[in-house]
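Structures incoming, each one as structure tokens.
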Structure P
Amino acid sequence: MSSYILGYISISNNSKMQQKPFLLLVALLCSLSFPTQAQKKSSKPNVLFLFADDQRADALGASGNPYIQTPNLDQLAQEGSRFTNAYVMGGNHGAVCMASRAMLMSGQNLFRVYDKLKGVHTMPMAFVEAGYSTFGTGKWHNEKEVFEGSFQQGKNVYLGGMANHYQVQLRDLGPDGKLGDPTPKGYSSEIFAQTAIEFIQSHKKADSGKPFFCYVAFTAPHDPYSPALDFIDKYPDGSLPLPGNYMPFHPFEFDQLTVRDENLTGWPRKPEVIQMILSDYYALVTHLDQQIGRIIATLKETGQYDNTIIVYAADNGIAVGSHGLLGKQSLYEHSMKVPLIIKGPGVPEDQTLDAFAYIHDIYPTLAELAGLPKSEKLDGKSLVPVISGGQDDVRSSMFMAYRNTVRSVRDDQWKLIRYPERNYTQLFDLAHDPLELNNLAENAAQQAKKDQLSKLLKDWQKEVGDTAAWTAPKVLPMKYDPDTLKRKPDQWQPEYILKRYFGVEEK
């Protein structure tokens, strides 16, 4: 185009009559050739990060679950790429989501960040430095001051782990950059979705030329399993099958079997009660899907959908009756594996990928997709080479840990779980036993595989700085009496849960 302009100039200088069209054309071509700074900035993709709380990877229609209704997330998966082997690395206490969110925001592994973000350069901070407007709403389960330092705008933020969905204590980020006092509001998923919608609308209206980074952290489907009122009985009790690895109680003791989530029902786990929990859990997910549909519709209505990278993920899985457990404080697949969908510019459509991914890979992945400078301080690996088809994977195995009581490692077929305090090992052939029911650790034919994975686990420990011993100094018994386990409701359970699962009314 520049040679065309120069040529036109050479003939235009000979005639005054040609000067006006010449000047108009040059002005037009220059305006097309040299965009303003605002135009340059707006060419960057927006980022919408949708984060669920305690959603199993298989609680999604796109994963092949024929019972749950998630049409909006299924459509997102069709328009983007879905990872079938995405995991959280683990946790250092019962609130696994604290460590998970710290890993997500830092891009660091469990043993570098644990559940603390103070002093860490977070993902939103990197987007601010790249010229993005950052906004956060929903659950923030790490230090308050880190949210304040990471987001330029914030509204309806929940500081804590679990909450009564009908009455969440929410804070706004004030003009002073500080989160204010909490105010009770409800229903959780509806509030967070509406808050995101209002931000997307206001960002479009402001027309600042800046792209946005919008983080929406839902508190669903985390317990208490109390769906929105119009979603109660969405899945009638008894209509959902039990998990294929349902058990009345876990076959051995390995940690605190009454921790957090485990207290919703007693032991043995009655099949009809597990089905009740599944009905409520699926209703929470389907309602969440509906709210996400509203956010996506707003992106489309404001003309921002095509230039927005959308990520959907969860902080960890959950048992909900699998292996006799209800919570996420184990290293079975149901508790460690999470959904992960990425859609947007540069991401192929309708792509299913089985490459191993960690939650802390999301930070470097988004950074590369959005064109941010590469950071060498991140433990996570960008998944862009896998998404683009340049390579099959970014790692060949996965390592996970929970407190000092459980360690695991898996490759593309086999998984080993080690319980140091019990001096006990499990070995599963995931290709033929995806529900982890047949322990082959003592099978003579599989000793070579057991030894190989044992070494791999220890190699991983060295790499990430995990100092837990293969066998604890004091070995504890595995046998326990489920009849001696006691439970009681916590302060977050609403009347719906107290009446349905504890047989009492709220006082």
Structure Q
Amino acid sequence: MWLTQLVERNRQCFPDRTALVDERRSVTWSEFRDRTVGIARGLAGLGIERGDRVAVLSLDRVEVMETYFALARLGALFVPLNHSLTPAEVTGIVERTGAVAVIGEAALLERHPDLPVRLRIAVESEEFATLGAGGTELPELPDLPDDALAAILHTSATTGQAKGVTVDHTSFRAIALGWLAVARPTDDMVLVNCCPLYHGSVVVSLTYMAAGATLVLIPGFKPQTALAAVEAHRATHIWLVPQMLRFMLQAKAMGSTDLSTLREVLYGAAPMPVEIYAEATERLGCGFRQVYGMTEVGGPFVTLGPDEHPALDDLPEVIPGGRVIPGMSVRALDGQDEDVRPGDVGEICVRGPGVMRGYWDNDEATAEITVDGWIRTGDLGRIDRDGRIHLVDRTKDLIIRAGQNVYPTEIERALRSHPAVRDAAVVGVPDEDYGEVPLAYVVAEDGTGRSDLVRHLADQLAPYKRPRRIEFIDEVPRNPAGKILKKLLRT
């Protein structure tokens, strides 16, 4: 099975190379292999069996990956939990997945004292430390096929209740091999991971671990922490969302931190604003790789490499998403589930060995997102004649004003192009005359007036695209993945 083979291969090829490092400790590939085997045997001794679900509740740290790989070796499923969820939300996920145990940081476990599980293990405890010393008298570990389930990864839930996405080893392998065939990382790669390990973004880290990379974990993103990690570990790559990059560029330490080892910035989860890309390119002097993915399709399935990113003297309004990785297929469908012409806008759909097995215990939701074996992404986009995907907006965010399509992202880009606007979000609201009209929320410098923005938009957008109202707010609400919480704005 893939995750176990990954560790065994890297232990054989790079035994003394650092596999994982965080603020507390580091492990070589040889040590990581031994720890995962020991933890798997120790959990088996506590009654964890193949097919059991085990919740993991922690900030990013070495023990999280040790737990994931130990459970995968044992044949149990790891169920990462978003540590920012309420007790009711966490309890709901544990109940729906039928998790029999929870492993996590003591402080986070204390917030959820009533989880319906039979085992609670804190990663800081002596109990967890001694799990890795499981003796030979414990049951032999199963030899599992690649189509065995490995994890239940939950969606980021920007529009409703998080859904559990079932992922098998075949999916992890397909995405890793397809991605690495395009990205072609070198053996000396050191990746600073700024994204949480509790949803689909973890697949990016797993993919580069498959290539033998050293993974640097930080417990919650802070600009100064990320910058320090790059300098301290001589990182070659960093994985983040555009909003994180914006904060790093604004940080005081940006100018005094040695970032000369950086070769590539990987970014995803949200479109990269062109102005951030331009500033980062000038200041960092490294390449950029776009990561377009979705938990339901196995994670990252489209990429735009450094050689395909635009030159600073020829910047487009929107940076393309990129081309699909080998092994996966994409198409754009219209409202009747027919292929649109090249260059026309349709819903991006995906098929291949990387896609999920389905939503956990939710056949109805699985059927809704599937069309003839293709997974609907919910993203509107066009595929040009060179195979590049150009994302336009989310299908759920599309505003239909008197029969005309209005894309919120286009209005957001126009607003952000005003020098006084720091951030913006646009949603559709009901209107008696037109059915639906755009409402803009703007974060701007003090003294910025609505009339200034109205005049600015008049030069940027056709009349039917302009917001009916503009509201000033202190901050655009986003989830930890950097995605705008438009459901919250609508309410």
statement: For FRET efficiency 1/(1 + (r/R0)^6) of positions 348 and 468 (r between Cβ atoms, R0 = 30 Å, to 0.05), structure among P, Q ranking highest is Q
Source structure (of P, Q) for mean count of other Cβ atoms within 10 Å over residues 164-171, computed value 23.8: Q
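Out of P, Q, which has the highest value for distance in nm of label points 7 Å out along Cα→Cβ at positions 44 and 364?
Numbers: P: 2.0; Q: 4.0.
If we compare distance in nm of label points 7 Å out along Cα→Cβ at positions 44 and 364 over P, Q, the biggest value is for Q.
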- line: Computing Kirkwood radius over Cα pairs in Å, for residues 268-387 alone for each of P, Q, the value 15.6 comes from structure Q
message: One of P, Q was used to compute relative contact order in percent (Cα under 8 Å, 6 or more apart), and the result was 21. Which label is that?
response: P
message: One of P, Q was used to compute FRET efficiency 1/(1 + (r/R0)^6) of positions 292 and 332 (r between Cβ atoms, R0 = 30 Å, to 0.05), and the result was 1.00. Which label is that?
response: Q
message: Quick check for you: by Cα Rg over 2.2 N^0.38 Å, which of P, Q is greatest?
response: P
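Taken together, the values in this text are just the output of simple stated rules run on the coordinates, not laboratory data. Just so we're clear, the structure is a prediction, and the values are computed from it rather than from any experiment. Cβ atoms are built from the backbone, for glycine too; each structure is taken alone.
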